[in-house]
1. Taking helix-only ellipticity at 222 nm (-39500 (n - 2.57) for each DSSP H run of 4 or more, over all residues; to 500) from the coordinates of each of P, Q, which one would give -1000?
2. For relative contact order in percent (Cα under 8 Å, 6 or more apart), which of P, Q scores largest?
3. Give the label, chosen from P, Q, of the structure having the highest value of mean count of other Cβ atoms within 10 Å over residues 50-57.
4. Compare distance in nm of label points 7 Å out along Cα→Cβ at positions 106 and 138 across structures P, Q and report the one with the greatest value.
5. For FRET efficiency 1/(1 + (r/R0)^6) of positions 18 and 146 (r between Cβ atoms, R0 = 25 Å, to 0.05), which of P, Q scores largest?
6. One of P, Q was used to compute Cα extents along the principal axes in Å, and the answer was 59, 43, 27. Which one was it?
7. When mean count of other Cβ atoms within 10 Å over residues 98-105 is compared over structures P, Q, which one is greatest?
Structure P
Amino acid sequence: MTDTTAIDIPGYKQGTWVLDPAHSEVGFSVRHMMISKVRGAFGVKSATLVAPENPLETTVTAQVDATSLDTKDEGRDGHLRSADFFDVENHPTIDFVSTGVRIEGGDFLVDGDLTIRGVTKPVTFDFDFGGFGADPWGNYKAGATAKTVINREDFGLTWNAALETGGVLVGKDVTITLDLQGALQA
């Protein structure tokens, strides 16, 4: 059951929050050769969260720089940026627009539309708030981690290679982890 009543979050303040890219990252992990995981990250171009009196009416828009992809392997990064995967020449950003915020079973969930490679699909991020507080320069900050799992093939990322030992080179499920810090705008 979805709870739609207003909730109390200690330290929560209304207003427009802007993501701090220097303290935020979009990470991902995916199975490689069926035996291990490859991890990587993208830089965040922009993100804005508009927080009204009721936190469950919050809206979020975010844009990730797909060209910033980094898996710590230049050859793999080049392949992932190519038309086989993200096709960053034609799709330089990954976009998210929220469609709702809810609490289910004690979890804070943000539903929205994720666009990768020009394909938009609904996703749900499970948020874990780190808290709120003022930094030494008087800025009011918030921190959170959010996770979701997507099937990369749903977004047109279908390239793969069969392995001699059975299975495939790249798994279908991709775990996306957002480590976020934002500041309340004056």
Structure Q
Amino acid sequence: MGAQRQERADAARNRRAVLQAAETLLAENGFDHVSLDKVAAAADVGKGTVFRRFGNRAGLMRALLEERAVMLSEGIVSGPPPLGPGVPPRERLLAFLDALADLATRNVALLAAHDRACAEDKFSDPIYLRWHRHITTLLAEARPDLDAEFVGHTLLSMFDADLVRHVMNDGGVARLTGSLRDVASAFLGAPR
């Protein structure tokens, strides 16, 4: 039993070290210079540890983004309104987009790396699927006449890291958040 606890503590320490190393390398050098070999060396763990835990760069970027997305996910399920349950779907959708914009603007380099790492399989990425499912559910409640699945993809496409960076450089966070709300509100307008 004691050996099992020690392994879990070591695994947790290694996971934190790998994620911190990946984040540091990403911030300093950009996505193209973040290899699992470099991450393992920077984290002072074996290359096999990184491969077993994360599989590939996409898995590593997904884990980094997931760390940031946990609080958002918890807020959706059980947080206070307007992000959490208890308010009309329109208010929840706008609150979710605000929260997602905040996450994106604070983590634009990570978002870009995640976009690139998961580019070939973006629509089956667990984080994307969770966010899309939430948006689609809210849209379907607010506007049953819409193609909620398509509109959900459309709204999430506005979180493309290059677009986020461009809008932030030409109007800041307020422009990004305001524009997202405007687009979502247009979709939520009167039924066709």
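1. P
2. P
3. Q
4. By distance in nm of label points 7 Å out along Cα→Cβ at positions 106 and 138, the leading structure of P, Q is P.
5. Structure P gives the largest value of FRET efficiency 1/(1 + (r/R0)^6) of positions 18 and 146 (r between Cβ atoms, R0 = 25 Å, to 0.05) among P, Q.
6. Attributed to the structure labelled Q.
7. Q
No lab work stands behind these numbers, since they all come straight from the coordinates. Just so we're clear, the structure is a prediction, and the values are computed from it rather than from any experiment. Cβ atoms are built from the backbone, for glycine too; each structure is taken alone.
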